[in-house]
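Below you'll find the structures, each written out as structure tokens.
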Structure P
Amino acid sequence: MQTPSLAMSQIFSVDQPQLLSRFLYTNPVCLLTSSKKDNSIILRNIMTISWITLVDNHAHFICSMNKKRFTASLISESSDFILNVPVKGMESVVTSIGGCTGQKVDKWAEIPNVTPSRFGWMDGGDLNEEINWGIDECAAQLRCVVDKIDQESNSGHNLLHCTIKKAFVKEKYWNGKHFAPRDKTVMPYLTFLGSGKFGYVTV
């Protein structure tokens, strides 16, 4: 499988915790990509997630995930995932991903307009050897790790305590300090208002 890529001049790399935190200030809806190795096979999945809350300026956040989700089983073993931030025009992709389970559907193969990339849109290498894939069409890709899983909730959800370790963002969404479209010609990225309704983060 070939890797779609962008020229590195079109991508910003961010690793300062205070700046990493800003990717979640606006509470974007995200597409969470995860995987785990099962012998020689890598099991992969994508899920839609919007229950994400930043807790400080050191790139720490909490997210709530249904214990029955296929992704919950992957993350409990790998503790590593990528948050991808979708943009206007991807609403149907977000709802399609959220409307089926990775236990029955290979979302990477079955859902249109979802193109895998190496994390950070990097060139080279065998994409199939990458542990977690990013989504090419998204505005930003955030590599995260799970520090702790709180399974004591009676709501049927795990509470994941996580840290953003690194982010890559397309230059048209980053001015060096803020995660937002840099002008009105750039597609806004998505937030979720509930009941199938999306909001848009713009300038």
Structure Q
Amino acid sequence: EVSSELRFSARLGLAQSQLLAGELEAAETGFAELLSSTRDPGRRAVVIGRQMRLLQLAGETSRAVELGLAELGRLGVQVPKPIKNRHVALAVLGAWRAARKVSREQLLEMAEVRDERIKAQMHIFGALSGVLFSVDQLLFIHLAGIHARLVLTEGYHSTATVALAELAFAIVGMGQVAMAGRLAEDNLALAKARGAGPGPLL
């Protein structure tokens, strides 16, 4: 297991170095080989996230989004096509209801998410967040709602502060300004407690 992890890390590091050096074709080949060699959801999510970044650098944002959505589908998250306002409202409402049930103390004491599939989902949500806001705001807010609800119901992940910041942004649009403010303050406290950033300022 250790040698397998080391091999994966080395191959991922090589592909990442090629990406940073602008060797896009070599990096894409490396990422594709990594994906074909593993079914582990966490490893796949890391590779997909890097591939999405590669596509962004190449100016292929739409392909990056398609790649992320396809992986979410593999992980059991079905995104409706086309996205309608009602889909967005339901996703944000579900996250808002979950947020109302969680106090700041509970948020700060939240255990790390354990389910590997859900961890992978959160990783992909985080990767999609970086590209979607300027491309498709309905899809961005829809996924932000799902992501935030997962954090609030399943546990802490490194993308948690991003998810909660996006939820606060979304519920301002619902007219819930006071709730959004409380959530933003709680998220700042979470970021300080975890040594993470408080999420994007959208």
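Thinking of P, Q, which structure, once Cα Rg over 2.2 N^0.38 Å is computed, gives back 1.04? Answer by label: Q.
Can you rank P, Q by distance in nm of label points 7 Å out along Cα→Cβ at positions 33 and 49 and just name the one with the largest value? Kindly include the intermediate steps, with their values, before the conclusion.
Working: P: 1.5; Q: 2.3.
Top value of distance in nm of label points 7 Å out along Cα→Cβ at positions 33 and 49 goes to structure Q.
Tell me which structure, out of P, Q, gives -3000 once helix-only ellipticity at 222 nm (-39500 (n - 2.57) for each DSSP H run of 4 or more, over all residues; to 500) is calculated. Present the calculation step by step, with values, prior to reporting the outcome.
Details: P: -3000; Q: -24500.
So the calculation was done on P.
Taking mean count of other Cβ atoms within 10 Å over residues 25-32 as the criterion, the top structure among P, Q is P, with the largest value. Taking mean count of other Cβ atoms within 10 Å over residues 73-80 as the criterion, the highest value among P, Q goes to P. Ranked by FRET efficiency 1/(1 + (r/R0)^6) of positions 57 and 177 (r between Cβ atoms, R0 = 35 Å, to 0.05), structures P, Q are led by P, which has the greatest value.
Out of P, Q, which one gives 18 for relative contact order in percent (Cα under 8 Å, 6 or more apart) as computed from the coordinates? Only structure Q yields this read-out. Sorting P, Q by Rg/Rh (Cα atoms, Kirkwood Rh), for residues 41-104 alone from high to low puts Q first, with the largest value.
Every number here is computed from the coordinates shown, using simple stated rules; none is lab data. Everything numeric in this text was worked out from a predicted model, so none of it was measured. Cβ atoms are built from the backbone, for glycine too; each structure is taken alone.
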